[in-house]
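Each in C-alpha cells, the structures are laid out below.
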Structure 1
C-alpha cells in the first residue's frame, strides 16, 4: 500500500520565540525566505507540516546552554526559574502575537479560531496557526487580559511553564522523578480554568505538576489535553505523564501530543540527540494502548527543544511517518496520529 505525504497538524512549536529573539516583527520574513531552525515555509511544505499550535512564551533570564548541559548528566534537578511579573510578560506576549500576525500578513499562515478555519487554511495551502500561550504570566489577576487575548485569537493556554505563576506550579526539569513535585492550582488558577471553559479555550496540561493536573481534571468540563508530553512509564522524567494521568485523559476523550524533545523520550532522560525514531514509537505504542487510537497526536516542540537527529526540522517528518508504516501502523492510524485526532479534540473543545 502506498502513502501520499501525510498531513501533519502539530501540538507545539516555539518559532515565535525564535523570531522574537532574532529581531521581532522584522524577522518574520525569514520564515518565508528561509531561516536557521526547525520551521520555515519551505521546510514545512517539504515535510507536510500543515499547521499547529504556535506558542507564545516569555523566556526566563537564564542560560539555556547551561540547562542543556546539566540535562546530559545521569541525574539532574534544575531549579525552577523565578516567577515573571505581569508587566514584564505582557510586552513579550504582545510582540510575539504581532509576529504571528505579520506571518499572516505575509501569506505564510492563517490564524485559526475554529476547526473550520484549520481545514480551510489547509485547503488553501496556508499553514494553520493556533495561537497558544505557554505559561499565563501575561494574564492579570482579574483575568481581563484573558478576554483581551481571546479577542486577539487565543484558543489554547497552559497555566504554567516549568516555573510558578499566580495560577499554579510547573514541574522542574528533574530526572528521575515523578510529576508529583508540589502544590496544585491556586484559587486564581481554578478561576482561570473555569473561565477558559466558558470561553472554550483549551487548557494545556503539559508542564503542570501532578497536583495541578488533577485539579484541572476535577474542574474542567472539556476534554483533557497535554499538547506536548510523553509516557512516564518509558522515560521517568518529571515532565512526562503517568499511566494514571493518561487514563484520566482517555476517560475525558482528550489527547496527548508526542513530544520530540529527546530528554523526555530517552529512557535515561538525557538531552542527547542520538535517539532513534523507534524510541518515539515506544512512547506512541504505550500511549495508544492506554488512550486508544483516537487519543494520541504529535506535539513536536520544534524550535524549542533538542530533537532526534533524523527529525531536526519539519522537512524530516516523512521519516517519522515512514517508520510508523514500517512499524505496522496502517494508513488510517497514521492519519489520525498526524492530524485527525487533533481536529477531533479541538472541535470537541471549541465547538461542542
Structure 2
C-alpha cells in the first residue's frame, strides 16, 4: 500500500475493545483486563490495581480516523498511524506460550484494523521475547501472514525466571536477526521501568524511569555490537531515545576512560553510531521530546533521515497535535518532510 502524502505517526497504541479474562484463561498472574464504564470509556486493571483509564479512541479505528483528520497544525492532519499494542500488554514475565497466545490475539486485531483501513494504518506486532524460538515464529507470522511492517519490543525483557535480558543478549539477538532477514523494522518502547519501587511519587517512573529505559536499550545495542552483527537491521527507539541524547558525552567518556568495562564486546566509539560527515545515524528515534531545543539537538545528532514523527497517541504524555513541535522549528521544507513522513516510510520499508 502506498500512503497519501500526509503525516505518518510512527508511535501510536491500540487495544481490542475486549478480550477474555486472562487470569481465568491462564490460571495465574496480574494480567490486564478491561472494565467498560460507558460506551466511550474503559478502565485498564492490572491484577487488582487501576492502571489507566482509556477512551474509545484507544479501540475504535473510526474515532481514531476522525481525530487524525482533526489533528490540524500547519501541515494538516495525520494521514497514517502506525499501530502497536500498549506496552503493559508485552507480558514477558509470563509463561512463554501464554504470552504467545495473547500476542497472537493482539496481532490479529491490529492486522484486522490495517486490512479494514489500509490507507490510514500500518501495524507493528508484539512477540513473546522471553522465548526466542516462539518469538521468531511469531515475527514470521506477523510479517508473512498478517502483513505487518515489523514488531514493537520492550527496552528489556523481564522473564518468569526473574533473570532479565538486555537487548544485547544472545536470545534477543536471535529475534533481531530474524527481523533483519525479513526486512522487518523493530520499534523499541520503554517498559517495566527500573527503580519503580523507589519512585512511588510524582509519576517518576514515567518521567524519569522511561527516559532511562530507552538509554539502557540504546547502550545495550551499541556496547553489545548489535549493529555490527546486524548492519541491515532497522531499529528505532521511542521518546527521542530517552535520556541517551543528553548523556552521550558521559557515555562516550566512559567508553574512552574505562574500555575494560565498556568496550568488552564492541570496540566502536558510541558516537560513531550518530550522524557524522553527512551520513545519518545507524539507528532511528521518534520526535516525541516535548521541547523544541531538544528536538533540534536530536535532528542534528541523528540526521533528519533517522528522526520520525511519533505522538504516543492516545495517551496524556503524547503530543496532542502530532507534528506541532516539528512545525515549530521552522525547518526547510525538505527536512520537515523527512521528519513528518519520509523517515517513517523508510523505517517501515515502504
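Coordinate-derived values only; no laboratory data. Computed from a predicted structure; not experimentally measured. Cβ atoms are built from the backbone, for glycine too; each structure is taken alone.
Structure values in brief
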read-out: Among 1, 2, structure where relative contact order in percent (Cα under 8 Å, 6 or more apart) as derived comes to 20; value: 1
read-out: For volume of the Cα convex hull per residue in Å³ computed as 115, the structure of 1, 2 it came from; value: 1
read-out: Structure with the greatest value (metric mean count of other Cβ atoms within 10 Å over residues 128-135, set 1, 2); value: 1
read-out: Which of 1, 2 leads on mean count of other Cβ atoms within 10 Å over residues 160-167, largest value; value: 1
read-out: Structure (1, 2) behind the derived value 17.2 of mean count of other Cβ atoms within 10 Å over residues 64-71; value: 2
read-out: Structure from which 0.90 was derived, FRET efficiency 1/(1 + (r/R0)^6) of positions 56 and 120 (r between Cβ atoms, R0 = 25 Å, to 0.05), options 1, 2; value: 2
read-out: Structure responsible for 20, 12, 11, with semi-axes √(5λ) of the Cα gyration tensor in Å, for residues 232-303 alone calculated and labels 1, 2 on offer; value: 1
